[in-house]
Structure I
């Protein structure tokens with residue numbers, strides 16, 4: 001079998017073994033911060049995987065020392081209003097494509113798993129974490145609500161109490177804590193991350209894929225409210241947050257590498 005899918009410089013696709021495809025985020029100098037083009041590529045690829053019977057399992061990982069640090073912050077203040085909401089919906093499309101793919105998806109993560117990168121990892125079925133990985137809901141630091149369905153995924157995986165802890169404190173959750181909390185499925189030494197993720201993906205690829213896909217749909221149906229409902233509410237809340245003075249201050253502080261001075265406005 002020879003699977004062929006489009007790769008770009010920033011999103012690389014390769015066949016790892018029989019039925020197993022790897023998608024690698026490839027902006028290591030930016031800790032794989034996601035651009036609009038990368039979101040579009042993920043949406044397209046996972047839609048293709050969903051439809052291709054030759055794909056039995058998918059690994060999603062990042063090049064370099066971090067899985068994904070979130071969205072590229074450079075464009076945050078360049079759009080507003082309806083354009084900002086439309087941009088967020090394009091990001092939502094990528095998260096939904098991963099979540100809706102009726103093939104098992106394994107996130108192999110190391111280093112920072114932050115911002116919407118955290119959501120992207122949680123949209124996968126399994127998270128295999130290197131011992132260097134840490135997870136952070138850092139939206140508080142730039143005065144934004146969590147995006148990419150974080151509230152939905154955290155609530156489902158951790159429960160409301162622990163989800164609030166991460167969102168409201170913006171603290172870092174270590175890989176060991178993530179495993180203890182049930183957020184990560186496997187923990188591996190950093191040098192063994194790829195091997196551990198591949199072994200899991202190959203085991204899943206040997207399973208009855210159609211049954212796994214149907215099971216995923218049943219799990220999704222059991223979640224209330226649905227991911228779509230939470231994402232729609234999120235798009236409105238994010239638009240309001242983006243218009244705040246605190247958000248402008250948070251982005252400025254991030255760029256200037258200083259502590260923000262939030263006023264609550």
Structure II
């Protein structure tokens with residue numbers, strides 16, 4: 001993994017991709033820092049980080065679009081698939097390389113709370129906890145972009161697909177508010193989610209028996225709970241999906257100044273799940 005990691009980091013900084021990513025993200029962090037903290041005198045740097053989140057939708061697809069799509073397009077993925085290393089090692093090497101590039105503007109951002117402290121009152125603990133959440137949120141979104149990149153050989157499609165998914169995550173809270181809150185609506189929504197899970201299981205396992213077992217078991221559990229207490233399903237769907245709001249976790253750090261441990265676990269588990277799915281996508285292509 002070390003060799004792949006070093007190669008990927010070198011490729012990012014020997015091309016314009018890494019430098020453009022670092023420059024653009026640092027530029028916007030600096031702009032919001034100047035406007036919110038230095039010019040307006042707001043003591044929390046976390047509010048500037050909150051303003052930068054919208055920039056993620058543009059810069060992260062630029063960083064991730066070539067991670068696996070370019071390998072597939074240039075056919076160099078065949079060398080990786082036949083190399084004496086595991087697919088997990090390859091994916092982790094690429095993922096950690098992108099996290100390293102992302103860590104550069106985050107490290108620069110760590111200077112901002114100190115500048116605030118030199119010029120007045122500052123809340124260093126709250127700000128550095130927000131920077132941690134900012135980095136972990138970026139790690140999740142980089143994992144999203146890497147997964148999309150593994151599904152196509154076109155960098156353009158990878159970038160557009162990543163942008164669409166990141167936009168969905170950015171608008172998640174607003175979209176959840178439009179979901180039905182009735183018991184029947186929640187049951188229908190959960191049934192659709194079950195169908196999506198079965199589709200994913202079938203895509204990864206390519207085993208219709210396992211998929212059918214998951215479908216039958218899930219449908220039986222939903223039906224049994226609904227018949228037992230249908231009133232408990234009222235508002236269940238928006239409440240359940242609302243727990244996966246990535247921005248709400250960051251807002252707890254940046255706006256409410258609360259160290260959200262379940263939120264940190266959500267970020268870490270989402271990153272791990274997305275990396276795992278990327279490995280499975282490549283693994284399946286390897287054997288096909």
Structure III
């Protein structure tokens with residue numbers, strides 16, 4: 001069965017997502033439409049890229065991914081379709097593709113060029129859906145586009161090695177639904193420079209001296225419940241995508257707060273790991 005995924009900043013209040021799904025199903029009644037996220041912050045390319053980059057490779061080959069963030073057509077924001085890792089991503093040329101494929105080389109990049117296409121202020125519906133359905137039917141990219149070589153490049157902040165290899169200085173690149181703070185410091189980098197040393201993670205005035213592999217790694221189950229760390233305590237872990245993440249155990253951003261609010265961290269803020 002063909003699969004089409006949706007990643008947008010449309011939210012769920014308006015008609016946009018429903019209209020997209022209805023149009024897809026009118027064209028391909030048997031297709032499986034999967035929502036990756038509709039809660040991307042408006043026009044936030046980096047946030048969209050983090051979400052889709054860590055989701056799309058889990059789908060079967062041939063899956064088509066529609067990206068509905070900053071998608072309005074202009075001479076500097078062309079509509080493109082990219083074939084990478086056996087899958088297809090339909091998006092505007094706004095830099096999101098360069099971030100999603102930063103660790104992979106696209107096999108093919110095409111600029112969408114469909115004669116007599118009904119252009120409007122809702123290109124995800126009028127353009128991207130048509131292209132997605134064409135690909136899902138087994139159609140060739142050459143029918144709906146022409147080769148494209150002007151992919152807009154965006155580079156996310158990269159962590160810096162300082163203090164003669166004794167410190168890694170990174171930045172916040174994403175804040176999730178729980179208020180957990182994801183940095184751009186990856187596990188491999190930490191392990192390459194740690195060399196068995198103790199360390200401390202510094203985020204504003206907060207210091208954390210352990211990195212766990214799970215959220216409940218903070219709990220020492222050998223201790224009595226009254227002596228354990230638990231809900232409300234700060235921790236660091238290597239998340240499922242392999243990045244250093246700061247969290248408040250069992251936090252709720254909408255009530256008591258999460259790591260972003262309780263530790264005072266926002267997008268692009270600095271997080272430092274010092275090896276001792």
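What follows is calculated from the coordinates using simple rules that are stated; it is not laboratory data. All figures in this text were calculated on a predicted structure; none of them were measured in a lab.
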Given a value of 15 for relative contact order in percent (Cα under 8 Å, 6 or more apart), calculated from one of I, II, III, which structure does it belong to? III
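Tell me which of I, II, III gives -15000 when you compute helix-only ellipticity at 222 nm (-39500 (n - 2.57) for each DSSP H run of 4 or more, over all residues; to 500). Let's see the in-between values first.
Details: I: -15000; II: -25500; III: -4500.
Matching structure: I.
A value of 29, 19, 18 was derived for semi-axes √(5λ) of the Cα gyration tensor in Å; which structure in I, II, III was it taken from?
Label of the source structure: I.
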